[in-house]
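The next part holds the structures, each set out as structure tokens.
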Structure 1
């Protein structure tokens, strides 16, 4: 089975680098399944988990926005922030989700609603990448 190289990079570090069979990511236009020899493209990414498939196993990476560049034999994700699902502290992510939901429910003028929405999306992304469905 053919593979392609997946690299997930943030401004701070390289989060993931491995040969994979398929990459599934959520771009702004919808979900993308990338396999070896895919047509080249560049797309902005939503805050959503990226799935890397190797044989029958799957690795999830919480990607918090950025861009994905697809080449014939390589996918590079330049993310604002990213972390492996296995490294995520679920209790901390759940607390962040609850905090963001409380801020959104308060509807106070001093609370930046957009910022709270983004915090909620990031928390849900982390929870999903860690293997729990919300």
Structure 2
């Protein structure tokens, strides 16, 4: 998936009061992902193809990069949009700085871009709730 200067990126950042291990668990464990994102058959393995399913449709994805507790990247293909979602976790004094980038919004994809901008805010709010509900070991 090529990106060029004509594409846009949605970027969201959060300061979370949780250790990177807990954040990572919520980003990569299928049953937790389903609580804040969508139903999926995700596995944190490079090359793994998976689908995210919601009432509005399906997103086809493939894991592109995994660096445990630090970086996760996967393709995100839906409704004519071919993009890449990248999560970056950085440990901080209070927990984790989480950055999410979805890159690849081309000219004429304003609706998808604005939808993603609003949608990721809601997903991240829910992600924070899911992480907060985990105990210190990251279990329910």
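Read-outs: derived from the displayed coordinates by stated rules, not from any lab. No experiment lies behind these values; they were computed from the predicted model shown. Cβ atoms are built from the backbone, for glycine too; each structure is taken alone.
Distance in nm of label points 7 Å out along Cα→Cβ at positions 31 and 95 computed as 3.2: which structure among 1, 2?
Working: 1: 3.2; 2: 2.2.
Structure 1 accounts for this read-out.
Starting from the value 14.6, 45: which structure in 1, 2 was Rg and Dmax of the Cα atoms in Å calculated from?
Numbers: 1: 15.7, 55; 2: 14.6, 45.
Traced to structure 2.
Given that Cα extents along the principal axes in Å, for residues 39-118 alone, derived from a single structure, equals 49, 26, 15, which label among 1, 2 identifies that structure? Of the options listed, only 1 reproduces it. One of 1, 2 was used to compute relative contact order in percent (Cα under 8 Å, 6 or more apart), and the result was 30. Which label is that? Label of the originating structure: 2.
If P(r) over Cα pairs in 10 Å bins from 0, in percent, for residues 7-54 alone comes out at 22, 43, 34, 1 when worked out from the coordinates, which of 1, 2 was used?
Details: 1: 23, 58, 20; 2: 22, 43, 34, 1.
Answer by label: 2.
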